[in-house]
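What follows are several structures.
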Structure P
Amino acid sequence: MLIVRSENKVYFWSGFRRMNDKQLLTAMERLSWSEDLKQNPSWQHETADENALLSLLKGTCLRFLNRIPEAKAMLTDNVISHDLVILKTCENPDTWPLPVAHYELAVCLWQQAGGQDGDKAGLRQCSEELAKIEKWESFDLETRVGLKVTTARETLRRCGIQAS
């Protein structure tokens, strides 16, 4: 879908980070249009990878709105729950939402733990999510996400949290 594809670019260029709350809410509204069957009846025919991508983008917006429990639920229930094998069977598949969702979930866990001086158990959970990405097969955005994972891993190491 057009809206999902344009927001996809916003993710790629770290645009959500630059948005204020009003802009993030506008992005959420635009993303919600995609799955509104009254306005967009063709959504019911969209593939699993499009659904995963939409939920990843919405989860990212929720994280930046500091709605962490909602973001975590969106990511785990609507993205990470997808089977990679199923996504690969889509025509022109986007498989990057799955590993990127693990990164976004790691950031949520980091924030929920309280950051570098936060709860060690929460920081270990964050590290476990990063480990999943580090073991992932090659994917689009791997280089960009890989830099974020490397930085996150180094930050966790300085907090006393070693890779699992």
Structure Q
Amino acid sequence: MPREIILSARSYRKQCIGWKPPRGIWCHITGTDLARHSDGQIYVLEDNLRRPSGVSYVMQNREVMKSLFPKAFAASKVRPVQDYPLKLRDMLEYLGSDHTTRPRVVLLTPGSYNSAYFEHSFLAQQMGVELVEGRDLVVEEGQVLMRTTRGSSGWT
């Protein structure tokens, strides 16, 4: 990418020069929508670095396509996506606290009225993690606790 594009971006922050993010990872997850124009160039339609979404639809679409058109799908050499949820969970655990051997990952959702709730619930289920809303979480004595029907479950 040309340097001038990065340096002229509204979101570019000089303050980050020299800063070292945890575990050296700047971007944990992103969803970038690409399209090939009639001129042959590939353009970025949207870059969802803050809140990527859509992977659950990709995964569901892949399953349908593979079942309806198995030969065509196999011949196209499309890279698999079925392991995405577990890779995402592994990456989030890796970024977790150094104070525990197995950090607890949850998926935070605004709730069932959110337009991406299907994705939130699907990913939580596929990742094997709890789907929580902000009201499900409390902080007590420096620990984040999750309210459950059996009381609070804590992790640091």
Top of P, Q by distance in nm of label points 7 Å out along Cα→Cβ at positions 55 and 135, largest first: Q
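On distance in nm of label points 7 Å out along Cα→Cβ at positions 39 and 71, which of the structures labelled P, Q is highest? Present the calculation step by step, with values, prior to reporting the outcome.
Numbers: P: 2.4; Q: 3.9.
Evaluating distance in nm of label points 7 Å out along Cα→Cβ at positions 39 and 71 on every structure, the highest lands on Q.
For Rg and Dmax of the Cα atoms in Å, the calculated result is 15.8, 51, so let me know which of P, Q that is.
Numbers: P: 15.8, 51; Q: 19.5, 59.
Label of the source structure: P.
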Value 12.1, calculated as mean count of other Cβ atoms within 10 Å over residues 79-86, assigned to which of P, Q: Q
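Name the one structure among P, Q that helix-only ellipticity at 222 nm (-39500 (n - 2.57) for each DSSP H run of 4 or more, over all residues; to 500) of -9000 was derived from. Don't skip to the answer; put the middle values down first.
Details: P: -20500; Q: -9000.
Corresponding structure: Q.
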When relative contact order in percent (Cα under 8 Å, 6 or more apart) is computed for each of P, Q, the largest belongs to: P
Among P, Q, structure where FRET efficiency 1/(1 + (r/R0)^6) of positions 23 and 127 (r between Cβ atoms, R0 = 30 Å, to 0.05) as derived comes to 0.45: P
At a computed 1.3 (distance in nm of label points 7 Å out along Cα→Cβ at positions 15 and 31), which of P, Q: P
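Where a number appears in this text, it was derived from the coordinates with a stated rule and is not lab data. Here the structure is a predicted model, which is why all the values come from computation and not from measurement. Cβ atoms are built from the backbone, for glycine too; each structure is taken alone.
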